[in-house]
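Once you scroll down, you'll see the structures, which are given as structure tokens.
Readers should treat all values here as calculations from the given coordinates under stated rules, not as data from a laboratory. All values reported here derive from a predicted model rather than from experimental measurement. Cβ atoms are built from the backbone, for glycine too; each structure is taken alone.
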Structure 1
Amino acid sequence: MALSRTSIVEAAIQLIEREGADAVSMRRIAAELGVGVMSLYNHVPNKAAVLDGVAEAVLSKIEFTDDPGAHWTDRVRMQAHAFRQIAHHYPRCTMLVVSRQLHSTAGLLPVERALATLRSAGFDGADAVRILRLFIAFIVGSLLREVGVTPTFAPVQHHTVRAEDLDQALFPEVSALAPLLRSCDHEAEFEFGIELLIRAIAGHLSRKEGTP
């Protein structure tokens, strides 16, 4: 493949997924591509531009199947699942996505769609922004648990909560629920969380509108 901004960004994506964003440097990317470091600067100005390119590339891969005629709750579900799907394919790059302020079309389009959905449902601007951030926090938190980054209440292969290892007088609930704490159906957990969030924000909208 000829050296280009696209090939540089793709090499960075592969490097991040293998080793994390901290592994990215212009020297490492050049080594991945088998070229001299200085040749990269003909296509990208610096590392920050590469990382922005990674975030934009990942966001551009989101396959939205939005239906403007559907109820807003169904549209929110579709958008949440679309973001989760791309996060599954690029878990480490997704962490980079949510940590950067993007002003490109690729970076802003998912935000625009989400906000438009919430605004069309009747939420004011402030609530729409808060709800968008709430969903992003939930989706990213779910992803962190799935890839084993979060340290607590996550089923880790080499460390499990066993009732017999606990002081049951001090931790009666943890002891009783140890089998549930040991396992986690990520798909079911995600669906439960999304439905809970949707019900909560639908209730919030109803209360603001004064409807039962």
Structure 2
Amino acid sequence: MDFKFDIIRDYFPLFMRGAGYTVGISLLSILLGALLGLLIGFGKMASGWYFRWPASMYINFFRGTPLLLQILMTHFILIPNILGKTNALAAAVTALSLNSAAYTAEIYRAGIQSIDPGQREAAYSLGLTPFQAMRHVILPQAVKRMIPAFGNEFIVLVKDSSLVAYIAVPEIMYWGNAMKGQYMRVWEPYFTAALIYFVLTYLLSKLLQFIGRKV
């Protein structure tokens, strides 16, 4: 097989720049998704249907439709209506954040509901309000159980961020497609992109394992 390392060498700085975009977009998206997911998770656990129903519909929509479709709708419909023009980077972060929020909401719900109800009752017996019990008793215990799930969600988001290449965000797959178009070759660009994604996800998994052991 004729494998040309020279074209990889020429594009390697661009792949590294794309890796920076991939990590940055994924990190920002998981943070925003975690914040929004916390509100949605509490909404799904609320006693009132007017909180539960919208939260459930949100989760079902974003988990039940393709991420690529969500990215395209955000890029061509949502962002232009908010900013007045298209913005690929804003659309990428927004779409990935909205999608991640649906999954992190379920992580919050599962983590909180995994805590023994007796913990909440004990907090109430000590005079804590529901908010204080959640903040000081339930969430600190639940977060430790959520860390592996959040780590997996972040790794999935890093891989899913490859889809934002369709809206011309200069991440890893964008430069892989550019390299393929310039040299009319597929093996070198896609092998290089796959190797970079593998290294990123492998290092992230090891880092998350280390954090999990420390916690």
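Numbers for the structure displayed
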item	result
Comparison of 1, 2 - label where relative contact order in percent (Cα under 8 Å, 6 or more apart) is highest	2
Origin of the derived value 2.8 (distance in nm of label points 7 Å out along Cα→Cβ at positions 127 and 191; candidates 1, 2)	1
Structure from which 0.75 was derived, FRET efficiency 1/(1 + (r/R0)^6) of positions 39 and 95 (r between Cβ atoms, R0 = 35 Å, to 0.05), options 1, 2	1
If mean projected area of the Cα convex hull in nm² is computed and equals 16.0, the structure in 1, 2	1
Origin of the derived value -26500 (helix-only ellipticity at 222 nm (-39500 (n - 2.57) for each DSSP H run of 4 or more, over all residues; to 500); candidates 1, 2)	2
Top of 1, 2 by distance in nm of label points 7 Å out along Cα→Cβ at positions 23 and 167, largest first	1
Structure with the greatest value (metric distance in nm of label points 7 Å out along Cα→Cβ at positions 55 and 175, set 1, 2)	1
Ranking 1, 2 by FRET efficiency 1/(1 + (r/R0)^6) of positions 7 and 111 (r between Cβ atoms, R0 = 30 Å, to 0.05), the structure that comes out highest	1
